[in-house]
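Values in this text are rule-based calculations from the coordinates and carry no lab data. Remember, it's a predicted structure, so these values are computed and weren't measured experimentally. Cβ atoms are built from the backbone, for glycine too; each structure is taken alone.
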Structure I
Amino acid sequence: MPISPAALLKQLIEAKGESQKAIALSWLDRWATTAARPLSITTVSPRLSNALSDQLDGWQFYFGTPQRAAILLDVLEATDAEREVLLGGAAERLAGYGAARVVVDLHDLGGDCVAMLTAMDKTILATLLPAVILLTADQWARLPMAYSERVDALKLVKIASDDEALEEISARHNALVVSSRPPRNPVTGAVCFSRWAALAWERGQLTMSPEDAVGRFVRDGALPELPAVESAHRLDALGIEAQDPVNTVVGPMLWRRLQALADGTLDAPAASRLGEARAYGIMGASTDDERVRAALAAAGLPTEEAVDSKALARALARASLRPTPATVLRCECAWHLLNAPNPPSLVGHPRVHTHSAVAKTTPLQRLAAAIAGRTATDWELDPLLEGAISAIDPAGAEVTELKHARAWLIYGGHCVVGRDVAVADPLERLARLLAHPAPAAGAAAHEVGVEQDQASFAILVPLMEPAVLEREVLAQVPPSGMWSGLTET
């Protein structure tokens, strides 16, 4: 006579020479290395005892998923033949285990059990049967006898912990789950919105989100999943660190909160929203403001400055008068990039505006730039900067401003005199000068009242070709202050 699966399971445990709790702990250690939802020994060990007693919840726990069954069979070191017997027996026992169409979890609701069941009879149980109802031991004791007699339509299960409730819910893969806490995917841990109706008992009434969950489940066989989030709109694309979630709401409030997480409308910091989305295994969406700020930060632009419309106008006007570094201004829900490049991802964004302001240099700046690096010779040739002013402003449109600038530069001591560059061979250039034909007119210089040995020499300058006089040549001639009585002939 072939051995029963339960007897074979007991035989394998005895062959290991370890207690049931030790076997359960070995199974739990291996389970902890997977990415699945963590479990506790208070859940794992009793389920093993139930499986040895041939109870369905024990077989469902260990053989309801291939992953759990494989871990148990590895721990027991079962042979291929023994594995075939156990897996086949589990399949026969669990054939109709998950046939319930709805699971109603009342174990964590603090209301009157009888009043809650009466309300369910008029709403949920009037439409979806068979049903599994999860109760605490206290709720079970207060249950009217009429409910325990409806064995054809209701399965009442006593629950001692949240983990046990989740196990019962996970065992009914296709049933609608009416509970304050969401069902999770046993592998990824993600919330299964397609079969969760968030339940609450408030002021003597059962409330659900979505409100038409039962009717939609009957019509479509599933509830809508969360909307997909575009890759560019994902919270984790912002490059931020997630914060541990502190949210403790359940029921319809949690359902609405997770919906807002997915569509980016939840009013909370991005880091806390990202942590909460990861805790529930869903994809959170970022807001448009967060995406703009992330793009600006990635481009290395400065932190935005909040201004009103008047301050914005002043900043733009000021940028046209003086050089302004890259600036980001936030005004009335829009960003203004002043002398800053627009990141490619924000080109064409309706709330991001760019402003390029090339500041006009002042007369003082232009004159200071024109005389920068002047040598002593340059100052001898143009001591009052008349030539520099004429070169800057030939039309004389800003002559008054330039003269004010000249006064500030000269009398304020802001002029730097550079050193003249010595000519390698000044005599050669002077020879070229003197090699010209005798001039039609000339200039003679002599000093009056000076002893003969102190007299300075004079240079006849050919006025017919003044271009021959180069600045470097004149730099070798003594300053004009040594001359006196200069006359033209």
Structure II
Amino acid sequence: MKLNLRELFKLSAIYTLIGALPPLLQLIVQPVMEGKNKLGPVDFSQLAILETIISLVFVLTIHSVSYSIGRLYYDYMDDAKGYKKLVATSFISVIGRGLLLLAIGFIFSRQIGALFSQPALQNFHSYGYVAIISGINRALINAASILYRNEKRVFRFVIINVGLAVFRTLFQIIGVFYWNMSFLGYAYGTAIGSTIVVLIMMIVIFYRSGVTFDRKIFHEMNVYGRPLFYFSLLNWGLSFSDRFFLESNPVTLGIYDNALKFALGIQLILQGLQSASQPEIFRFMKEGIMEKIEEIKKISNIQILQSELFIGLSILPTMLFLFLFYKTDVRLSAGIIGIVYTKYILISSMIIFAMPLYYMKITKAFFYINSSVVIINLGLNYLLIPFWGYYGAISASVLALLAQTLLIYYYQNKRVPIPWNLTKLLWFPISQVGVAIILEIIKIAFNLPAVLMSAILCFYIFSGVFILYQNEIKMYSKRIYFFLNKNKFQV
């Protein structure tokens, strides 16, 4: 099997743009809901907690499915009957866990509300159930996206993501403007819009696979995916624990979370790039890691290059968008976009180093690595946020991600040695985060414009890219040339 760059780039574009469409459309229409007599920083802080709950429900309901359906596909792809059982069992398990969480939310709603200091959040009955439903819907759509990605059913992948983008955003606007001008209108709109898409999607999936629950497959999924579920759960703590530390300061949380919402859009775009690369990497690994080492390294270098280029191209336009279209203090989030965006380059590196471990089903180590990292993150949040506000949260997150990336690389290199180009995959990404931190310190110390510092950061990213990735850039140039001449280009 050869690496088909034409197909790889095509799938990268589709999975990136379409997969990121739902959150990006939300970000585009969000300024319509923000402003005087509309949603402000306090409302945005409540939306931050809402998203925290939805994300936790997503992690708990999807459990190991997001990992196991992507990996076990290659074990069942030649067994049509077994594959249908794998699909049906995966989705039934998600629905079952979701119903259990709804029951838990109903029983313990008062205790959950008591965790928060804001009165609107203490009334968990008013928003908790729709948040849980939204988390279940997100898990089902995510599982379907992974399924269609592996099957290369691009049209179905496009349909469910475009449908989610349109219906969820439409009902969010209706909920805010025509029902309740607060985070409640947004919460109900999110649940209703996503439920419409999920109901149609599940009818199609169960019609195709049947409604079957196979305990043997369920056990196999759990054995493989349970350590990775713990990994995801700890990652949730790593990503969202700072919201709880900032919740008592709503304006600060609203500003900080708005920057993270735009960063989430970036993360989903990077996941789209990874979604195109992961099946190709796994197919090469199935043929033998050492036999296909050059192809694996080539795809990995292209993936990190795409991530760096996209982040570098996104920083200044995002800042401009925030300055132009936001009217309240929420627009101050533009000042921290540069340092928030660059940390996602570390995540891209970490995922590349983790892929050989995923494929070889060496997953238990992720639990121990992430447990250590979450402890570091929680401790740093506790120590730094009271003094530095959202800069404390950013510092804790960056240091924790750096530790996570280095630990996963060390363990992967020990168990599945691969001669990576570390300058491209590790040291240059780390240097970008370091430069972002230095520029942020200079900006605060000398009261310099955030746009100027971000422009310098982008210059550093692009300069390094053009110096380090000359071979990959030549591939892109050849790919464009052959595309224009309607020829296939394979290496």
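Remarks
- Identity of the structure behind -11500 (criterion: helix-only ellipticity at 222 nm (-39500 (n - 2.57) for each DSSP H run of 4 or more, over all residues; to 500), calculated), options I, II: I
- FRET efficiency 1/(1 + (r/R0)^6) of positions 100 and 404 (r between Cβ atoms, R0 = 30 Å, to 0.05) - structure with the largest value, from I, II: II
- Given 10.0 for distance in nm of label points 7 Å out along Cα→Cβ at positions 212 and 380, calculated: source structure among I, II: I
- Mean projected area of the Cα convex hull in nm² from the coordinates reads 47.2; which among I, II: I
- In this comparison of I, II, the computed figure 0.00 for FRET efficiency 1/(1 + (r/R0)^6) of positions 156 and 292 (r between Cβ atoms, R0 = 25 Å, to 0.05) is attributed to I.
- Here relative contact order in percent (Cα under 8 Å, 6 or more apart) is compared for structures I, II. The highest value is that of II.
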